[in-house]
Structure P
Amino acid sequence: MSQSFLDQCRALLGEAHVLHEEADMAPFLRDWRGRFTGRALAVLRPGSVEEVAAVVRVCAAARVPIVPQGGNTGLVLGSVPDASGTAVVLSLARLNKVRHVDAINRTMTVDAGCILQQVQEAAAAQCCLFPLSLAAEGSCTIGGNLSTNAGGTAVLRYGNTRELCLGLEVVTPQGAVWNGLRGLRKDNTGYDLRDLFIGAEGTLGIITGAVLKLYPQPKACITALVALASPHDALRLLSLMQDRCGASLTGFELMSAFCLQLVAKHFPALPQPFPEPHAQYVLLELSSSESEAHAVALLEGAVGAALEAGIAEDAAVAASVAQSLGLWQLREHIPLAQAADGKNIKHDISLPVSRIAEFIADTEPLLQQAFPGCQLVCFGHLGDGNLHFNVAPPQGISNEEFLANQDAVNRVVHDNVTAFNGSISAEHGIGALKRDELARYKSPVELSMMRAIKTALDPLGIMNPGKILG
């Protein structure tokens, strides 16, 4: 069957776009963190929506599972196949065109394989803004962003990817094409199919195109790094900034002292704005539709009020674009510094914003009690309640020895997340890595409804099997 199936794929896509040699397939089979390598029957690289649909029909007829893949930058094993070797990886990389920009409607229609940075640049060329921004924007794709409902640094002002999408084009598990590429802000004509596919991680169908929201470009963006004594003070600062700046506050990132120590250790050329260390830091950004002078006055007034009220201990306001980029590099290099320092157990969690400080204060002692000497790397998008609550091994403990405790570490963190009415996945998705955790923490009613949707849309179970639901 395999040879006959591959011959059909070659007839549809051409020999060059059906990869089956191990060396050719390798980059598509290994997850971004380098911790897992799956196996595949082949890697298929369609070049159009029609080719995607045709390949899916062939896979459905042969009962061959499909793993859709964008930039393969995910962190939860959602875009790589398992070890069985029975599935094909369907890469959307060749679907990479910006189809249309409607500057008056403030929309852009794009292929799912467009790189996020490409979309940002295409929007800027039309004097517009596509505000989704995250560390992998130079390699992640819009299809992947939509499939995981990616977040990033501007969620506080603009929302997750779901809020940035008006319409989708999707190839169903039967190989039909649903064209929902309508750039409408209001469309109350039944079930919202768009929202069903966003965040589904390719388990219900393959996103091939999207209509994205655009915004006016701000006249100025001003950045500041604020030093604080505690996460509680960070929440006080957030309230103050929101009260004084309103929707102009576009970014509010929390970073612990240990995070910046790691960055300084592995990237010493990056700026260190304060002569003395502080327990916590917040990187905040204001955008103004009026002028740079307005943004500077707004930010300096708010930061000054925080210093006078004893909320903040110190502050550094970027005086140039270069200084602003330097401050953002401190935040964006935290994951790179972690990777350079060794393995760690990652948690992408969300909590009610008001309870974040309490959660951190409650959970760190629990981890220290269970794993003495472990090191907490806590940072993230405080403004929207999303923390990257990562746990690194104690000094002198090997990575392998510590990673053997991953399930036990997860239990401490995820049990407490649930106790605080939070979520075990904020923006990374579930994939295969968190599948069993989802089954543990989702209610039977929720899981039953999710399985009913999966069965209704994908009765053969060929779409990204083993992801989200077991």
Structure Q
Amino acid sequence: MTDPAALPAGLADAIEAIVGAHGLVSDAAQQQALTVDWRGQYRGRAALIVKPATAAQAAQVVALLAQAGVGIVPQAGNTSLCGASVPDASGTQVVVNVSRMNRVRAVDLDNDTITVEAGCILADLQRRAADADRFFPLSLAAEGSCEVGGIISTNAGGTQVLRYGNMREQVLGLEVVLPDGRLWDGLRGLRKDNTGYDLKQLFIGAEGTLGLVTAAVLKLYRPPRAVATALVAVADPAAAVTLLGRLRQACGERVTGFELVARVCLDLVLRHIANARDPLAEAYPWYVLVELFDSTPGSGLAESLEAALGEAAEEGLVLDAVIAASQAQRQALWALRENISEAQKIEGVSVKHDVSVPVSRVPQLIDEGDRALQAAFPGIRTVAFGHVGDGNLHYNAFPPAGDRRDFLDWFPQVNRVVYDVVHRLGGSISAEHGIGVLKRDELPRYKCALELELMRAIKRSIDPRGIMNPGKVLRP
């Protein structure tokens, strides 16, 4: 719910004069949807929820809020998994939601770029690129609802980072409202620009703590003309990492996706997701979902994949495999991977970790993490899956079967066990979801003092009053 009375006198009316009545969210159900995070873990209250229609409106709104010293929560699709996109419980902060700002401003086919506003839904961006015979490679399970401003602010990754890189690699230019209301126009579609500090990088992955992203110039690519997809059974994560090397040696940079899936993940999907089917006749302990792209049609991609998997089978790396023979079969294989998070949600409360380590150490992470958790919490159930091709694992934990204790009480201790293993292996406690509120208080344990000092210095320089997404990433 919102309470405009919590704002200084006249401020709500002044904001309405800028954005109009349609620019304020007054419906109670819509307000609730924008003040609760996707997992339902963080529930806040806002003094006002504002939806500007243009960057100019957004800048004027932020300027008014800055003058009044009111906390501002930038928000896009509100699919954050770490609580970064919702207000706190004070009822004094204002949510500035960019969803109405969803235009495609320009498509430059000779430059292979597209300029879009921050409220553009990822799936719509992908379709617009396809309509122009181009390809935007970022792909997420939430692509039907997440928006460009959010995926920039969290530096989202997804399933094709192995070949194309994460969101940081897709951004050439940004337009950003600064915490004082000034509008920085950095919408340059340049692949080379060595004129000092690369300012856009400050805002990518900053989770709205340095400014409000309103638009971006993004890279486009030539679309894949041939696709080959396979679900491959392997004995363990070490075999999966070795297989990745074999496939890249045999198929080169055409290896686009390489997703590790534990059998327990597949069992959850088969149990909770309608129409899910096990594509192999026998159950195996681990799987990888492999995908290859080629921009040249008729390139024999499926044959190359089949030959490479055949050689790996002779080495004992591959236990079984199925290669999709149609687009429908490809979609069915990907649905098994993409529905893991939803199946976990249905299964019940779990501790979720979005961590990364060097690819070579993924097997160690799973092995040492499992042993450390079992020692601390006998019977705990681990669920591991993710983008093993870039070292990003979603390493989650459920309570022991039949345990009726409140598992929420275990969260801090489970996090500490997992994060300590990750840190020991030279990894990161957040690979693609960000820090938000969820991991904010863990950051000082795993970031060195100098890194935190530099982060705070940047925050003070750009947002000296600390009003932009206060309390996220860094404590005030």
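FYI, it's all coordinate maths here, none of it is from the lab. Keep in mind that this is a model prediction, so the values were computed, not measured. Cβ atoms are built from the backbone, for glycine too; each structure is taken alone.
Structure notes:
- Each of the structures P, Q was assessed by distance in nm of label points 7 Å out along Cα→Cβ at positions 195 and 219; the largest value belongs to P.
- Given 18.8 for mean count of other Cβ atoms within 10 Å over residues 163-170, calculated: source structure among P, Q: Q
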